[in-house]
Each structure stands twice: as C-alpha cells, then as structure tokens.
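Next come the structures, one after another.
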Structure P
Amino acid sequence: FQLGSTAIGIQTSEGVCLAVEKRITSPLMEPSSIEKIVEIDSHIGCAMSGLIADAKTLIDKARVETQNHWFTYNETMTVESVTQAVSNLALQFGEEDADPGAMSRPFGVALLFGGVDEKGPQLFHMDPSGTFVQCDARAIGSASEGAQSSLQEVYHKSMTLKEAIKSSLVILKQVMEEKLNATNIEVTAAPP
C-alpha cells in the first residue's frame, strides 16, 4: 500500500528479517502501542503497511488458520500456506455469496509474511488485492520504490541474517522522513 509506513523483509539462508518504520504522528502517542510487526505463529511473523484495522482482520484470519492446522494435523503450517489462506480472504471482497466476514471493498494493506518452515526461511509479499509472491527481499509502503532499489543493490544470496538486519536498518534510515531512533522502528528476525 503506497501511503503506509515503509517495511522491509529480507530472506537469508540463516532466517528472515522484518524491519518497519513506526510513524509517530504526535508527541502524545505512545510508540510502544504502534504494532507494525506481529507474530502469526511461533515460526511466522508479519510486517504490515497501510490500514492497520484492515491488517488486524487478516492477521486474525492467519492466526486462526495456523491454530486450526496445528489441532487438525499436529504440525505447523508453512509460510506459503498461511499467506494463501490470507490471500483467499482478501480475494473475497465484493462477492454476493461470500461468507458474512467478507469485506465489501478490498483490504487497504500490504503484508510481508516471513518465517522458517520445513522448506527453510521463506518471505512472501501480499498486496491489497490478495495477490502474493515469494521474494528474496522486498520493500512495501510509501518509500518502497527507493527502498526496493537499495535492496537490489545490497542483497546477495549468501547474506547473513546479521547483514540483513543491518542492511534493512541502513535502508530505512535512508528513506525515512524522521530521524531513525529506538522508538520509531521495529525489527524482528526468525532464525531456523
């Protein structure tokens, strides 16, 4: 989503890193209350950019899916399967006979799903239409164009998780309007 805060995801052989800009629009806002990266399951995280209320609906769907999968099959869900389940919900908007939980409009949020499953570290990007693709590195949000071109310059297949975290912070520092500090960014990493 082009107006949301910038988020970056990088997949390495050692794991996946997600980094997000937190926009503090008022000194009266409590920075810790702005959640831009959430845990879907113990092995999957999700970074968001766009309408956070819309993201919450999709996140809840993802969490329910992972728990149902665990109870039914006694195994964790793959990152791709979680992304697919959320995509299916996002694609239902506007359908006459869709389930009662479906939206009448598209979700106004882009998501980065990152995690480690039996296939190793995985990163998926889902746009507001529900379309999703697997990525090595991806930037979403208002500064995504500049961040994506910087990612293309620094990313390489042999990158370590530590390098990925550092690169994502350096890129966020370049593209953010505010000066980068401990309260206006959020970073997480999922090692195998």
Structure Q
Amino acid sequence: MVRVFVGFFSTKTIQEQVERLKEQTDDFIKGKWVEPQNYHMTFQFIGEVPEEKLMDIIKGVQEVSQRNKPIRVKYRSLGVFPDMDKARVLWIGVSEGADSLRALAKDVSNTNRKYGIKSDGKPFYPHVTICRIKEYDKKKLKNLLKKYENYNFGEDSVDRISIIRSSLTSIGPIYSVLEEFYLNG
C-alpha cells in the first residue's frame, strides 16, 4: 500500500514571509511548522492505495494536465482550520486564482473517480499549510489573523501537478514525487 495525494509544491515565494511569522508567534503558537520544502497545495487526498492502482492515478492526472493551463495565484491572508476555537492548522490562503484552482481540483477528483479512485470527500479550499498547531493563545492568534487579513505573501504559477507519496514518520511526513505533469491544456 502507498499513501498518496495529488498536489502542487509551492515555490520559494512564501518561505521568507513564513520565517518572519514564526519569529512573531514564538510566544503564543506552539506546534510543528512545516518544512519549507514541504509547502504544498493538495488537490486530492487519496490516502492508502494498492501499488497497482498507481497506474490509474497516473493516467488520470496526465489527462487532467493536458486539459488545464497554468494558473497564476496570489497568496494572501492567514487562516486556521477548523476554526478559532479548535485551531489545529495555520495556513496561507489564495486570493487570485482560487476559482481556477477549485476547478482544477474538481477535475482531478472527477477524473480519478472515473478510474475507481476515491477522495477523502473533503471540499477543496485553496491554501498552503504552514503550521500544525498544538497550543495557542486565542486572543493573540485572532489578532495575528486580523493583522494578516489582506497581507500579500507573494505570487506563484501553478504550472504542474504531482502525484506525491506521503510517508508518515515520527519526525513528520516525508514527501516524494512519484510522477509530475506540466499543465499544458
């Protein structure tokens, strides 16, 4: 069995900004910050699949890449999942390009479904996870989100989609790209 998802690794655009955020939140957010090389958007989390199903996923993602063009995105604002009362994930959102990313994620999911590959069923929300929160000061976190409500974290070009293996370890996930396709629709 292989644990996989379909996604896009962000470029270095947001790395410096996140480093500054970490410094500003030292006293009120305790958690595991995502390693910069692991910043990504997940278009479809598939989970554990038998290795023989990988060829179907590859076919599906290749089809999607041939139908879709690169998407220009602007990273803007901070948010948390699931909500302020139970914040577990701190993320950077997407303003420009969000609708196109939703359409791409839907295409990935629908195409993979055609090959018998199911999703986790969660709706796609364009974001890049930057921290898995363990403890936090609610008031200070709320102020941080307000401060960064319309903050520009930079731009990126989502020009490829990858099938990514996720190996869970005690030090965090290890991601490896199994296949990657440029968007050339």
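Throughout, read-outs are computed from the coordinates displayed, never taken from laboratory work. Remember, predicted model here, so these are calculated numbers, not experimental data. Cβ atoms are built from the backbone, for glycine too; each structure is taken alone.
Taking FRET efficiency 1/(1 + (r/R0)^6) of positions 8 and 168 (r between Cβ atoms, R0 = 25 Å, to 0.05) from the coordinates of each of P, Q, which one would give 1.00?
Details: P: 1.00; Q: 0.75.
Of the options listed, only P reproduces it.
For the read-out distance in nm of label points 7 Å out along Cα→Cβ at positions 112 and 144, a value of 3.0 was computed from one structure; give its label from P, Q. Let's see the in-between values first.
Working: P: 1.1; Q: 3.0.
Derived from the structure labelled Q.
Which one of P, Q has semi-axes √(5λ) of the Cα gyration tensor in Å, for residues 48-87 alone, as calculated from the coordinates, equal to 22, 10, 6?
Numbers: P: 22, 10, 6; Q: 32, 21, 5.
Source structure: P.
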